[in-house]
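Undergrad: Below, each structure is written out as structure tokens.
Since every read-out is calculated from the coordinates, none of them should be taken as a lab result. Here the structure is a predicted model, which means the values were calculated and not measured. Cβ atoms are built from the backbone, for glycine too; each structure is taken alone.
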Structure P
Amino acid sequence: MKKLMIGFCLIALLLAGCSNSQQEKAQGDYRIGILLSDAGLGDESFNDSAFKGLEKARDELGILFDYKEAPDGNYEERLEELVAEKYNIIIGLGFSVQEALEKTAKKYPDQQFVLIDGQSDVANITSITFKEQEGSFLLGMVAAMTSKTGKIGFIGGADVPVIHHFENGFIEGAKYYNPNIEIISEYAGSFDDTDAGAAIAERYIKNKVDFIYHAAGFTGFGAIKKAEEMGIYAAGVDIDQFYIAEKTVVTSMLKNVDQAVFKMAKTLDEEGKISEKSFSFGLADNGVGLADIRVIKLTPEQQAALEKAKEDIVSGKIKVTAEKGNSQ
């Protein structure tokens, strides 16, 4: 009788194991498709970070994914391809894809879409946004602490609201630490033109700017390399860009797109859908922040000021405005 009971127990355990295995397989059957933004994979920034988040979802959650690029700007065609390939979730990465994503989402109301870096009211689109101004505020403080000439510069990719968040936070943070700091801003009009980034950086440096912060994708890569060539400091964006120029990049404003994508993937329900309509990530939930500070060494007083500002932003004591033109 004991042997019979043991046999039943072993069968029960095997069945439970099979059940768990089947459940894991079902989770692994979820598929995510993503349309990358203009610069595409290998931009050392925004796209690479999103891709990293999907790789983590694949490795840890068993989710399958694939990506498409649209260097010709034909977003609708790529989105149609993703719809035809029957993904549970289709992600449009970046504000530039929003119009095409909304048009496609209305055409396919039963397909769930995610827009990263934009806010949409379309019923089957979940929006993911970031409080870039909060992390950029801290970076502005570091720039003001670092500058010897009293002149720092910002380079934007395109003159659009989401990039204004970076610029405005940078300006407010710099002026918070040093009200007399001078900040120069220019927009390159592109996120994938390294020559344009380098040209703007060279003009800045000739005008006594000694710290450059960019929110310009691969265009910013050109700016950082020019800063390295001409011997001034720079800051990276989206991911830790220290390794682009190890004697030049003081820190980077981390926009943790990878973590946001992974968290979004974890919220998939039993049917492979997302119940939330929107996500917004800031300093409080590690959506943005600063990479390690290297190359320079802050004084204990400067480090304390930086930590205090972070605490005050999280608590709401310091309110960083996102819109261009509202800096105090």
Structure Q
Amino acid sequence: MESLNRMAIELVDEAIDFAELLDVGAYELENEATVLDFGVDFDGGIEAGTLLAEIQTAGMATVQTRMDEVGGAPMRYVDVVTDHPDLALLCSQKAGWEVGVEDFQGLGSGPARALVGTEDVFRQVGYHDAFDLTVLTVESDALPGEAVAEHVAEMTETAPSSVFLVGFRTASLAGSVSIAARAAELAVFRLTELGYDPRDVVSASGTAPVAPVAESEEAAMARTNDALAYGGQVHLTVREDFDRFDEVPSTAADSYGKPFDELFDEVDWDFYDVDEGVFAPAKVTVDVVGGPTEVYGETSEALLTSAFGL
């Protein structure tokens, strides 16, 4: 199987070559690791956000934007399509690496996770990457430094000079775009958590609105999750039928119906105390090859309109 990190490095090279046009930053640390700034000190934009999502999916998904509406207001949406959902979404895009080094805190996604391979999804998919360069995208309000690069190099068994760290704030345009690109990933991961074999998901397509950039990281985390849980829509083509498809969308969660700022506030912003079932797209179509096609869940334009401040 092709290396996810090798494919992601090609996209990182593109970002470095066109950094000025994308309004992103790129520089080397003293230990020769490379940091790319997609939305901390640089503004980035829609195109930077789509490239960020492509890097997170290791180039194994098509990421595009289009215009649609929320509450009658023209809004940008992100569409993601992949015929390799187990690799692109679970083994690469999933934000499964909690980065805590010294006083730095961030959430990591991207193919560097596949070089570590300790998460359950890698056992379920049966994939482990091997490459001498690696890419980790890090969602944080600060850019990762040398200590983070050293940590990533150690965990991935690469040299610090082979580490590429892509930083972005949730409260940035690129951040809003890349998080809107997670609708399909959330659906496939939720399905896997329910006991379905991710290798039986043949194809996944997802769409969600790009949340307006919020005034703080906390507000942005709430708003971007609202975009997915109340506006995200996914189509899955699968090989085998399953009696728990109806539990995939966010509407199946007991906490469905509350905006995320309320959900987070109820648990003092300890995200792990929020019902995990609500971290899912609002509406999911499951097409079983040679079998039934069923639709589960529903979107909520009223909740989106309120969450977006429209």
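Undergrad: Have a look at P, Q and say which one yields -0.41 for log10 I(q)/I(0) by the Debye sum over Cα atoms at q = 0.08 Å⁻¹, as calculated.
TA: Computing log10 I(q)/I(0) by the Debye sum over Cα atoms at q = 0.08 Å⁻¹ on every structure in P, Q gives -0.41 only for P.
Undergrad: Tell me which of P, Q gives 24.9 when you compute mean count of other Cβ atoms within 10 Å over residues 186-193.
TA: Answer for the origin of the read-out: Q.
Undergrad: Which of P, Q yields 3.9 for distance in nm of label points 7 Å out along Cα→Cβ at positions 34 and 282, as computed?
TA: Only structure Q yields this read-out.
Undergrad: Here's a follow-up. Determine which structure produced the value -9000 for helix-only ellipticity at 222 nm (-39500 (n - 2.57) for each DSSP H run of 4 or more, over all residues; to 500), calculated from the coordinates; the candidates are P, Q.
TA: Here the read-out was taken from Q.
Undergrad: Tell me which structure, out of P, Q, gives 17.4 once mean count of other Cβ atoms within 10 Å over residues 74-81 is calculated.
TA: Among P, Q, the structure yielding 17.4 for mean count of other Cβ atoms within 10 Å over residues 74-81 is P.
Undergrad: Of the structures labelled P, Q, one was used to calculate log10 I(q)/I(0) by the Debye sum over Cα atoms at q = 0.09 Å⁻¹, for residues 122-249 alone, giving -0.35. Name it.
TA: Q
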